[in-house]
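In the part that follows, the structures are each spelled out as structure tokens.
Computed from the coordinates by the stated procedures, all read-outs in this text should not be read as laboratory data. Everything numeric in this text was worked out from a predicted model, so none of it was measured. Cβ atoms are built from the backbone, for glycine too; each structure is taken alone.
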Structure 1
Amino acid sequence: MSKIKFFLICLLVALLPLFFLPITQEFFLTGKTYLLAFIALVLLLISTLEIFINKKIAWRKSKLDSLLFLLVATLVLTVIFTSVNRVAALINVNFGFVQIVSFVVLAFYLLQTYSPEKRDNYLKILNLSVFISALIFIFFFFSPFKNATLPVGLQFLKSPYFSTVGTPLDIAILTGFMFVVNLAHLFNQKKTDLLALVSIFVYIIALVIAGYFLLKPGTVLLLPPYRLSWYAAVEILKNPATGFLGVGLDNYSSLFTRVKDLAYNQNPLWQISGFNISRSFFLHIFSVAGLATSLVVILLFIVLFRELRKNSARDYVSFAAFAYVVFVFVLFPPSLITLFLILMLMAIIPISKTHEQSETDLKNLPPVYIGVGVILLVVIAACAYGLGRVYTAEYFFKQSLNGYLGNNAADVYNNQRQAILLNPYSEDYHLSFSQTNLAIANSIAQRARTKDANNKQVKLTDQEKQTITQAIQAAIAEAKAALILNPQKATNWQNLAEVYRSIISVAKQADVFTISAYQRALSLDPNNPVYRLNLGGVYYTLADYTDAVNLFNQSISLKSDWANAYYNLAWAQYQNKNYQQAASAMQSVLTLVDKNADPTDYKKAKKELEQFKAKIPAAGSKQNQSGSLNLPQQPNPELSPKIELPKSASPEAH
């Protein structure tokens, strides 16, 4: 059994840098997380069988056992008491509970089977795996399949960014680790190691390419600023519960929206209303899991450092690996790769045992060892079943995305519905399905604007009207399902508002519901200029130009260099017959629009400024918009009579 366990750990070390499956919406983190969970469950199953066979519980204790247990315990408390969407907290691929517990199980077995020979085997296997990953990354940098005809499911092979590890940052972190380890290995050796030299050369090339992708002019990393990541960590201390246990493993984005300030709106990423991860792994743990988990993690690193000093005084590899992992952990965002490197750190650093072997003999207590074994089997089976459902749901959701690319509406609808049936706790599934139902309603209602062969307005059949009603109610229900799962996320309220907004012309009270939902989104994300612009657009389409002007002005106060906010303000002022203010706002548009980069928008704004000055009729506001300067449009098509929405459709009804 011990040989099988060792083989499984070696298999994980070999596969994790290379493993990915393009059958889920996210190829890398999802596949690697479930690979971890699968191997962890198999290891637990083997240990359970050992209990039945040997009729005893035996393990080798180490100084990290209690800390690993505490880590799991604090995360359990976080999931139970502060995570809003508990299932999402379990399966989150960025420091989710299943991911962390899988690493803890693997760390436990690593510590159980440690020996200097096995440590060398792990390093050799990892070096080979990362070496192959680096070669693949270098190969795809030259875009070998750029002009190839590939099926929809393989289009990702055309990307020069492709690597089996994940993002360019992930491949940089992993190859950087092996570069440091191989460099330290050369210092440990008395003679030149050709394999280490070749590996270092390949890793340098991979790091240069990754650095080029990450640092080239015009590249904007999709990561929150360090400043706001620090603010988010400090914010949790304002409440004792969140200070101790954090805001929840899948709730970082709601925390981020609370701490966003006006300066963020000058960031190139300002239209991203919320990030799911922090800029620093340590700050992320502190924010989502609080002081309790953070202290356990710090103690874990302290124990590793003490063991390093005690047992590896001249081991440059261990010292270099430890320093590198701490550097990455503090300065870079949360990543499965970083967690994997912490796991490898436990495999590299010798941990002294408090006892060589600890046993509990249960031969004379059959009910005990049978009961323990059965309980473990049930837990393992339940975990396998649950994870299998979630992964299958991911597969169906990916198929729905393929349906979008292939313009197959039936595939989109059926696969999204199946994904929700398998995993009804995914907010993303409900948000997407709400938009799909809305698209179905709009596509049918669009016929009301067409004319038949006799040039007469097409009338919808009763069946079509009923389908529209059902699709609209389903869109609202799905949008509200996401809200029920997590009402703290402004994006969930914004999605509901957009659903209501799109049916204003076909459903009674949709305008009131739209405004109410937008106000809830703004209460959670008060410094978001986009939400204020959109709410102002709702008032504009309702011909309430005074409130529209107020909202557009608020949007401008939050982001003073946004041309579209001034453009909407200009037309709202014009409709309000404030021609001087309208001309002034349109003049601001001209100063913000680059006439070389956006000549169409510039010419349009210039022409409309002349129209304002000449006080032309308001019909000018109805011309077709084609650039980034867009006025809010009245939802279409209209139905008569309008659909009567049930009371349960209101934003407040759950």
Structure 2
Amino acid sequence: MAFKSLQHFITVLESAGELVRIREFVSPELEIPEIADRMVKNGGKALLFENNGSQFPLLINAFASDRRICTALGVENLDEAGIEIDHILKEFLGPKNSFLDKLRILPLLKSLSSWMPKVIHGKAACQEVRMTSPDLTRLPVLTCWPADGGPFITLPSVHTKSPLTGIRNLGMYRMQVFSPDLTAMHWHLHKGAAAHYQQYKEMGKRMPVAVTLGGDPAYTYAATAPLPEEMDEYILAGFLRKKKVELVRCLTNELEVPSDVDFVIEGYIDPLEELILEGPFGDHTGFYSLADYYPRFHVECITHRKDAVYPATIVGIPPQEDGWIGKATERIFLSPLKMAVVPELLDLHMPPEGVFHNIVLGKIRKHYPGQAIKVMNALWGAGQMMFNKVMIITGDDTPLTDYFALARIISEQVDPLNDIHLIRGPADILDHSSSEFAFGSKMGVDATLKSERPANPDTPGMNMKVDLEQIQSAFPEILTIDTGLIEKGISVLILYIQKEKKQHIRQLAREIVEHDWIQQVKFIVFMDSVASDSGYSSVVWMAANNMDPLRDCFYITNTGGKPYLVLFLDGTRKTKDMDDFTREWPNILVMEESVIAEVDRKWNSYQIGSFLSSPSLVYKSLVTNSGAVNH
């Protein structure tokens, strides 16, 4: 369904009982983010803050439920769009043996043409009001986390065009506001807009940029979608809303933007100008991304609808609103991925704990030995999948979203010596654990059934034993031993440790296996002792963030050079003193105590339901100092 405006979407959400209005004054500086974090982690509704110190209501958590993301994209369930894409691809790419076969695709061609964006003339709704002087401080821009470098626009759709081809790119890049008419533009090395920026730089020309906020939620989703670089994101938006996107030319440059968005921020970037230090920022990894240098975006014009609503989001420790956007991408792009890259792929799932790129679970129909490894390499070469850190490939009878059942299958079918595959490759710029910026390693786990492989009698089985008394007596630095997964028949032991010296974890691993205090356990995970009360979901999230697989996944060999049949995983924080790690390590995101107390005090006045405690209280013990850097 096509929404006429963001107000239209809000009306639909409210009529469905999916939105609540807050009329009490709430500050965009930390207070709104704290409320939004409590709500999203407890299955709460979308929030419309009508009294935030600006003339514009602020909408947040609009996508943060299965029902709301489906409403935003006009589907009953997220698989619908993927199934339709699968049908379209098969119709076009299938054999056309007769004239009638060719005639059958004509209605499809007509539908496709109706989704193509169209430029209209005249003044549009998004240009109803033009600020006399462009002033970003009139918008309720959020300061999301205590150590953020300042307020950030968090849900922008950024429009650029290649000066060489004229092809449009639509992307979502956070924007730190420095003054009424200046922000940073945080686009990463691998993004389409960054490529356009480089082209303008080589030509020595100023780069026009337009940023939109709001409008049909399909526009916001399209800005996040992992499309091929030369495909117009507004074709995808037209497909999702079943109506072409009407674009209007900006007032100060030649870029086109949707006519019905809430805000249009027009300006330019001078590629020859000195970069500006941007950040830190509490990021979707659940850690701060640290300050770095990015282009300056100069604002020349701001227009908006008369009834404009300012859309925003926060990111942080999962689950957050972006998790549902990622879920939509997972379902929508499964069919193209199967058809273009891995036809044996049956399903794909990105758990929220993996913050999009850290963990990918795949299910295949296996026909031959080594097929899982082939699939891993194919997926790692597919667009933004190159940032994935841990990929687990299973067989066609595996439930990808039942994590305990999946872990049990991995326990049964993975040989820790032969089924773990480690390679180097690109890393996400936000990955703080890699020893080098934007370059790290990946781990592939072949969890398919190996009917072609003779059973190895030495491979650990399910008769697992852990001598807790001996381990804790010999190693007081191991403060907690979690055998909960072993008790569920899952061959994973978690040891919570206080590191005290260099190579401490490897020394411990050697002594443990040589003393034979742990038997028949395939995987042993080391975590920082402060994480012992955080639960398995948080352990997965932290370990995936803190691990560079080639460095932190290791085996111990005996005196004859033969490895013991256990894979050790080091999910602890890395430091220079203990690990020779030279990059700065970021802090985990937790809210200030004063803000938590203020929200606690005002909770009843918000009128948003029963009291919810701050999620930051769960993670407070993981943070030992203030600021963005963990010292």
Task: Given -8000 for helix-only ellipticity at 222 nm (-39500 (n - 2.57) for each DSSP H run of 4 or more, over all residues; to 500), calculated: source structure among 1, 2 - done: 2
Task: Origin of the value -0.42, -0.57, -0.72, where log10 I(q)/I(0) by the Debye sum over Cα atoms at q = 0.06, 0.07, 0.08 Å⁻¹ was derived from one of 1, 2 - done: 1
- [ ] For distance in nm of label points 7 Å out along Cα→Cβ at positions 53 and 381, the calculated result is 2.1, so let me know which of 1, 2 that is.
- [x] 1
Task: Which entry (1, 2) yields the derived value 2.2 for distance in nm of label points 7 Å out along Cα→Cβ at positions 133 and 269 - done: 1
